[in-house]
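Heads up, there are several structures right after this.
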Structure 1
Amino acid sequence: MVADLTETLAGFPPALCRRIVVKIGSALLVDPSGAVRDHWLRTVAADIAARRAEGQQIVIVSSGAIALGARRLGLPKGGRGSLEDAQASAAVGQIALSQTWATVLGERDLTAAQMLVTLDDLENRRRYLNASATLERLLSLGIVPVVNENDSVATAEIRFGDNDRLAARIGQAARADAVVLLSDVDGLYTANPQVDASAMLVERVERIDSAIEAMADGGSGSGMGSGGMLSKIEAAKIATGAGAHLAIITGHRDSPLSAWAGEGRGTIFQAAAGKRARKTWLAGRLTTRGRITVDAGAAGALARGNSLLPAGVRDVSGVFVRGDVIDILAEDGRTIARGLSEYDSEDAVKIAGRRSEEIAAILGEVSRSVLVHRDHMVML
């Protein structure tokens, strides 16, 4: 049964996946000298055109702006020697990148649209919904959105840091059925295949646990990009938690999507059961304002679908206000849930460990009986 499902999903065929996100890294799109790999990119455009003809909607998440800009500006270290160099390279390179995509897709009678986002655009609920609406409208018009991180203004505080996780978050916003990460390797291996000849390809992952995470290698082999296998595992957590499959396949061949559909070699992370839109957004967030540690009894109650009551709280950290996103931790430090706080952090500290009927006397007013309501919380 496992092999049958993996084989059925191989290539993410249009009949099963109406909408997919395809992520392309810098090392695939740009050669070591900083020039676009035109022939290869045209084979990707041909793949996209073929899938569009079959009714599949495609969103592209494309790296390459910094690498392209650094070449034009003559900056060392691929434009990543400093934040200022990276931002300047991105500003110059993004024009070249968007022109490149417009050209290769235009040759296939497809229209490209550029979307630049920062981490904050997808962490803020209102801007997330705006991005989602824009993607929906573009796709309904038959357009191919080309998304990249807005590196010309992004700083460490508002960066995704890699386009693997960006692709997964865009998959959420676009309500995609699947995400494809084109990589310098053809999937997740039991060990690093570059140093361990006995490493075996993992064809399917149903659940991302500590054993799967231990297989990840955080390095970026090309030195041009910012992602590695660790970032792809993190992307898989976001995508599968949102109900989308995620695949890691090699991009080191022409027509990579067609080749994958033909031979099926890669790793597929199977989607989890779908969550409500708000809970999907919560689960995929990369930043939170604070943390609440709970005792074993409260952790069990949360697992059974209950709200978080103050009585089960052991510790409150961070500075947050009502409505901010906070993580909920078990006593061993594991993050078990995420939700919207019903209290400011100052008041949360005062009522931690106290019964709900005591809250009014402590705070001097009639207040809400829960710290995080179950309708505004997602288990992780």
Structure 2
Amino acid sequence: MTRRPPPLLTDGAVVAMALLDVWAHWDIDEPLRMACGLGAAVVLLLRRRQPVLTYLLTLPAVLLSDAVVACLAALYTLASLSRPRALLLLYVLAFAVSDTMSLPAPELDTTDTRKLIAFGYSAATAAAAVFLGQLVRTRRDLSLKLTEISEARDHQQLLTAQAVLAKERAQLAREMHDVVSHQVSLIAVRAGALQVGARDADTKDAAATIRRLSVQTLDELRHMVGVLRASGGHPTELTPQPALADIRRLADNCGIETRLRMELPEGLPATVQRAIYRTVQEALTNTRKHAPGATANIDLLHANGSVRVRITNTAPTQPPLPLPGAHHGLIGLRQRAELLGGTMTSGPTEDGGYEVCVVLPANLTG
């Protein structure tokens, strides 16, 4: 798209052309006419804000002198900003009459062929300025229409993409309901049967943990299915988000031996509390998967306006089970911490364990 020149530059060029027209018809013996021509050139600076007034103020220069560029420029601007064609025709006739007449002694003889030719020439000149202004206006309106059409097309493409996404989410919801939820339900049932039939206390405890976690996972899956199915419809009621008060229960029910030290102030933002909870949850999950038999230490401290979350586990006492995983847990924790303006580090410890440390700004709200 070609760039338009700045309005100030355009106005300066128009005024310069009008002044050049006055200079070409300069006559020192007719100061009134020359003053009208100069005044009309200066008045062009108002043509964008007051197009009708500018045209009326430049018309006397046509009537009293031969300087017509200023009035034609005003007429062009008026046509580019106005729609009523009847008024534009009236403006054209006014210009033609003023250009044909000669004050202070008007000479407009309808029987004089030369005067009629001059009138027609003046009317054609003014009509050309009007047609050019209308053409510019039509082009501007067309450009706006094209912009609206382009925006409407982009909006339609967005709606189409959202419809496709909603269809995919509905299909994913069906898959989760028909496959994943069914398998988790079987795990919960088998774990319950094992809990009832087992004689060993450790087996009963492990079966109870499996059953409890399976039921909790099943509830979360059902909620996720509801969220996916509600895509594009009414907002879905979200389950309560985890907070600091839920960390103690998380540590007690994680299936491994833990030690929790929590010294955090009141008034932490909900986003920070969720980040702390998810960090502890991910670290304990990794400990349970990759370091069977290990114990975990959870330290949640506040110092110097920051919250420090540190989870360490000892070396495993049993070989880890080959469980599937996408290996995105720690990456997600790092991204969550960075979004909140914090940092995350992780790595093995000297005693063969592992450490996850997240530092977040406290941003106390109360």
Exercise for review: Work out which structure the value 128, 49, 34 belongs to, where Cα extents along the principal axes in Å was derived from one of 1, 2.
Suggested key: 2
Point to revise | Comparison of 1, 2 - label where distance in nm of label points 7 Å out along Cα→Cβ at positions 203 and 307 is highest | key: 1
Review point. Upon calculation of helix-only ellipticity at 222 nm (-39500 (n - 2.57) for each DSSP H run of 4 or more, over all residues; to 500) from the atomic coordinates, which of the structures 1, 2 produces -21000?
Key: 2
Exercise for review: Compare mean count of other Cβ atoms within 10 Å over residues 35-42 across structures 1, 2 and report the one with the greatest value.
Suggested key: 2
Study note, to complete from the structure: Value 39, 25, 9, calculated as semi-axes √(5λ) of the Cα gyration tensor in Å, for residues 147-282 alone from one of 1, 2, is from structure 2
Practice item. Give the label, chosen from 1, 2, of the structure having the highest value of distance in nm of label points 7 Å out along Cα→Cβ at positions 67 and 211. Key: 2
Exercise for review: Identify which of structures 1, 2 gives the largest calculated value of relative contact order in percent (Cα under 8 Å, 6 or more apart).
Suggested key: 1
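Every number in this text was worked out from the coordinates using simple rules, so none of it is lab data. Worth saying up front: this structure is predicted, and the values here are computed from it rather than measured. Cβ atoms are built from the backbone, for glycine too; each structure is taken alone.
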